[in-house]
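What follows is a group of structures, each given as structure tokens.
Read-outs: derived from the displayed coordinates by stated rules, not from any lab. Values in this document were obtained by computation on a predicted structure and should not be read as measured data. Cβ atoms are built from the backbone, for glycine too; each structure is taken alone.
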Structure 1
């Protein structure tokens, strides 16, 4: 695929160096700020179809970057038994509850809680168990929401895209987004949309793979999180901080996981 003139979403400069090609996709790095991303990226329609259609798609193509022409769909089983994790939902909810307890010092102690890209709803269920927030979840994949409702039929969930949320301005006091930003069509627009629905003094929590992690540096293009076009954007603590600040959010804390190669950034809306 030829490189396209795509301005960096962090610094707006149109100057990137080619790093390597993986699975037929170009990985580039901004010369100005160091942000790493896929060039070119799939168009919005293809991404929406991939994540919302209930089918798996072979993204690889030899010629061109428009994915819609040579899709090779494979039906995905949506039976609840096929989706059910081997450890069971109780363990997964417990793990996420402990995560929220660890984050507690940075979060508002009351108000409305939203998990964007909630998948099977484990984080929403964990927040609900803590009992001090009104909890909601949103995801683009209906089969995952159905699974969540099979476990908790009254869990407040809705379907929607991350950059076109169906909420009024300043609706939530806490918004979480775990391992979704790296998948989005435009991470800047997604963060701006989250900022729009976040109340003043509210907190946004975003978790992404950390491309600056020592293991990521050691493995290079073989790092398993370098997975285009599923992962389109590769954040470091510096680039994610700059992107959040670009939307008017103030970063108040960063949590770097050494074992799981993850980065979590907490930002407040003043």
Structure 2
């Protein structure tokens, strides 16, 4: 049986995430932050009609054996997480959760389903590709440090009080830094990383100086399209490949794999 995840089950299922993600990669995700479960609790408080993030549990024999997180976009449904308890693998749990996602996407009028699969999770990628998912692009997960020169940064930090409040609750947050070269969204993961998703941030010395002034200990975590590498001063930790499939085609593939 697949149903909405209950508040009482959040700590149970979110605790499974560390089992399938390598430790170095896990530290670069919100799953590794101390308040991730509190974040899921907050999302579950929203009425389904008002939320673009939905959580479902797979229950069998009175216990939860897997869960999935779906994010409903304008044209597609994103499978953000699918996690199966180790004792329930190879029993159709993941297939059931994915089939339910097809029904969800069809019901919302979304023509495709997308997901990002880690390079370190080759088994999952092979499964998705057998079901018809096709790659669209690769994003590298890079780790480095602020490149700080001499002089005072020309920068403004925006939304930091709100970000601090969120960080106290969830262990991750984001704020903005404006420099002469543009405005950057900066994420924070736990107490160790600043997260950047704009590759123009690599060469913005004012941004680097501002980040070092805010927290000289934090490292940088950069998400960069594979075509732009190598990025000086950064090392590759992992990567993700974006996969996409037509919703109807996936439904047919899943029906044929019964």
Structure 3
């Protein structure tokens, strides 16, 4: 008879991090590159310039990014180009980092952001119908965008990949049937957004207080349903330190006393 003592725990972290624009989602990435992680960013926001002020010289060497962007009033290509990278491998200029499934736990694969990728998948649904990215989606095209996002999340969060994965996402407020407002990641449709959390063991929120001090919220509150592995190792709010976050999730290396509670 199988016992839980024999349950194999994952040595990689799969994280969804919500936060408003400017809350610090993108600059958080720099903490990992500066600490020695190889960081590969699939950039759908085209707002990585802020990284330049946070990266050390060594951190810059550890970070690679590829930008994907659809042009207005043209047939969309961003989601298609991203899928090609997933299938064929990561090439940044003259450097070839190989297929993503060959990356190990010394690497963090960042999708910045899942919300922007979802928009590009809507655009691709229009492209499949021979329409341009600015046009209104029809019922079948909404269904195609959801199908593509579901397949992508199933694929990337599966055991096929061995590296750490961080998805950033913009938040949106959604009212439930009783009229209670909650925050969910903005992904394709409101209904789908309420279901996205099931793909992740770690759903977190980055926030800042009135003093501009940033922290990562690890447990649910009256705004958002959140979750994290090894939750007993973390305070409800911790410093925005991605390497410590990953260590705590995967190995329990961050003790309750080490996790820094934001003021």
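Each of structures 1, 2, 3 was scored by FRET efficiency 1/(1 + (r/R0)^6) of positions 32 and 96 (r between Cβ atoms, R0 = 30 Å, to 0.05); the highest score is held by 3. Taking FRET efficiency 1/(1 + (r/R0)^6) of positions 144 and 216 (r between Cβ atoms, R0 = 25 Å, to 0.05) as the criterion, the highest value among 1, 2, 3 goes to 2.
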